Structure P
Amino acid sequence: MGQLIKESQVVNTIFEADYINLATASSLTQFNKGGLSKIGTFLKIQWRVINALFAKSYDLCYLSFTTKGLGFYKDLLIVGTLKLFGKDVIYHLHNKGVHSNSGNKLNVLCYRFAFSKAKVILLSPYLFQDIAEYVKEEQVFYCANGIPDTENKLISKKPDKSSPCKILFLSNMMVEKGVFVLLEACRLLKDRGARFECHFVGDWLDVSELDFQNKVTLYGLDDFVYAHGKKYGEKKEYFLDSSDVFVLPTYYHNECFPLVLLEAMKHELPIISTPEGGIRDIIVENETGFVVPQKDASALADKLEVLMKAPNLCSKLGRAGRKRFESLYTLDSFEKNIVKILRTSTQEN
């Protein structure tokens with residue numbers, strides 16, 4: 001989302017903005033890991049921040065703030081520099097963990113320092129409880145994520161009872177993303193005699209390809225479940241276009257507002273997911289999809305079976321999801337919302 005803001009003509013026409021990339025990790029596996037190279041990268045980032053603050057008087061400093069782990073302490077040093085220069089700060093939180101990370105006095109003091117007099121952008125009201133101990137509601141703005149719409153007009157999916165239902169999981173292959181929960185649900189569906197294909201698309205992380213395939217074989221799902229590894233661009237679009245249902249049974253502790261759900265809605269897919277983070281803001285129950293309890297393979301299988309038995313309902317939910325995407329979750333909507341928030345914040349200062 002930070003890259004979208006940096007590249008946004010709308011944002012950069014209205015605001016004179018300078019950008020500094022605060023990332024010291026280049027991949028998910030490097031997050032929350034130390035190392036001399038990362039320390040060196042951070043020192044260079046800090047030097048760029050200090051030089052920028054000396055060179056120009058900024059009305060507002062926008063920061064995509066990491067809420068826990070080593071990234072939190074790294075960002076806290078940046079925040080300290082901004083406050084030392086007397087700058088007003090607004091945080092855009094794309095992660096959570098403040099509440100769970102407040103178990104010791106040092107972190108409590110750090111959070112109080114970071115959030116004192118700062119404004120906060122959250123992706124969903126469901127995420128406010130994570131920072132409620134340190135932030136008043138009047139300090140908070142809400143701005144849902146948005147993604148670019150497709151340039152080509154989508155062809156509405158037609159219900160087809162003659163073909164197996166195609167289920168899509170598109171995310172990193174992680175235990176907490178619900179990979180094995182979905183496999184268990186597939187096992188239940190197979191035992192019920194359901195006709196389906198379940199396609200897993202994503203990079204192998206703490207779920208290895210070998211462990212996954214062993215589980216598939218153990219459950220007797222070799223003719224039902226297929227793993228394709230990570231896919232990008234047109235190859236990823238193919239799976240979204242050719243699927244009937246999108247499933248993300250996540251219980252990932254850092255899940256806030258998954259962009260992949262917006263992609264599924266853009267492609268007219270009904271969604272089945274869980275109440276993690278702000279997902280309940282994205283899915284309208286019984287209108288664009290279903291929210292099921294976390295780690296509950298039986299409940300997941302039940303909802304999948306409902307959609308398999310009613311292709312017309314599947315198509316109806318998908319169309320409603322597409323309309324909801326067009327109304328709330330396009331890049332245009334995001335740009336309008338973020339501009340409004342930044343304008344309000346600079347005027348208040």
Structure Q
Amino acid sequence: MRPGAGRAQHQALPVGDWNQYFLVINRNKKSLAVDLKKPEGRQLVTELAAKSDVFLSNVGNDNLERYGLGYEALATLNPKLVYATTTGYGPFGNNTKPSFDMTVQALTGLMTRLGEPGEPPIYLGMGSGDAYGGLMAAFAIVTALYQRARTGKGQFLDASLYGSQLFLAAPTLQRYLASRSQRESRQVSRRDLANPVWNLFPGSDRWLFVCVRDEDARFGQLCAAIGRPTLASDSRFASADARRAHRGELVDTLDEIFRGRTAGSWTDTLTAAGLVATPIQTLEDLAADPQTWANDYFVTAYCEEVKREVKVRGLPITLSKTPGLVQTLGPELGQDTEMILFETLGYDWDKIGELKSAGVIP
């Protein structure tokens with residue numbers, strides 16, 4: 001809510017000639033800027049919360065309490081309020097270190113499962129934890145609103161980066177909790193997978209992922225499709241147990257075969273044989289994929305900053321009767337402050353002018 005902090009975020013990480021980070025993640029939003037260090041600023045937020053369905057904040061709980069914006073204070077004013085926080089490590093416990101997507105990911109075991117043994121752990125990247133945190137917050141808010149519709153009461157909720165990334169790690173994490181197997185908690189070479197033919201393989205131009213169940217009939221289909229039917233009768237690979245025992249040799253053998261053709265060519269061949277495979281695409285490939293545009297996963301939107309249409313991430317879900325729409329890219333910091341105070345709180349223009357003069361709003 002502080003103008004200084006918001007302005008710093010607004011100027012972060014421009015790419016090309018427009019500020020894609022801020023403008024895309026804040027699309028379809030209105031922007032109100034308030035200085036919470038001033039009592040009048042805190043009063044404005046309190047009045048807005050009294051009229052709101054949801055209060056969502058990534059400010060630390062201690063700071064919210066200090067500003068008089070803690071859950072109990074706002075719930076007293078508005079018992080129907082859904083009060084949501086997005087903390088680093090959860091609302092309880094004593095971990096108060098600063099939290100970032102990559103530092104929290106480092107704590108969850110995700111990075112130690114990625115990459116080849118002996119190589120550095122791999123950061124999953126692309127703000128995956130941040131994205132999961134936002135999704136968990138949205139899911140929790142919708143759940144709380146559904147409960148409010150039944151009971152008439154709001155509630156407090158938290159969706160943390162830590163909890164969200166633990167959820168992201170859930171399949172492997174649960175196997176480790178059940179087995180305590182070191183294999184589930186460490187990097188595993190692609191040459192050492194339990195099913196060596198559910199694996200990455202190098203085409204002549206790029207990698208592809210092949211998904212074949214480790215069954216004799218399926219393995220035979222694979223061998224026939226790649227033009228090496230005798231592999232299926234090789235004593236090292238003739239049964240699932242034998243393939244597991246000689247999995248490193250099998251992967252090396254398949255690597256040499258797959259290197260002989262492009263990933264796209266192999267994908268066509270394996271698909272025609274009733275097997276599942278796909279090339280590993282780059283973001284450049286993705287941007288040209290007609291499937292993304294057909295489903296509005298990518299869309300164009302007008303960018304006032306450069307005064308032209310730009311390509312942006314679209315909508316990850318499809319609704320037939322209430323479809324989503326990217327109406328506008330992100331607003332300028334505080335550009336809607338005056339209208340929100342006028343329309344929502346009923347402030348007259350003289351009062352709004354006084355708040356501007358006092359530095360409560362920009």
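Computed from the coordinates by the stated procedures, all read-outs in this text should not be read as laboratory data. Since the model is a prediction, treat every value here as computed from it, not as a measurement. Cβ atoms are built from the backbone, for glycine too; each structure is taken alone.
Quick check on the output: 0.95 is FRET efficiency 1/(1 + (r/R0)^6) of positions 138 and 170 (r between Cβ atoms, R0 = 30 Å, to 0.05), derived from one of P, Q. Which one produced it? Among P, Q, the structure yielding 0.95 for FRET efficiency 1/(1 + (r/R0)^6) of positions 138 and 170 (r between Cβ atoms, R0 = 30 Å, to 0.05) is Q. Figure out for me which of the structures P, Q the number 20 belongs to, where relative contact order in percent (Cα under 8 Å, 6 or more apart) was derived from the coordinates. Attributed to the structure labelled Q.
Sorting P, Q by mean count of other Cβ atoms within 10 Å over residues 266-273 from high to low puts P first, with the largest value.
When mean projected area of the Cα convex hull in nm² is calculated, the result is 18.5; to which of the structures P, Q does this value belong? This value belongs to structure P. If distance in nm of label points 7 Å out along Cα→Cβ at positions 18 and 82 comes out at 3.1 when worked out from the coordinates, which of P, Q was used? Answer by label: Q.
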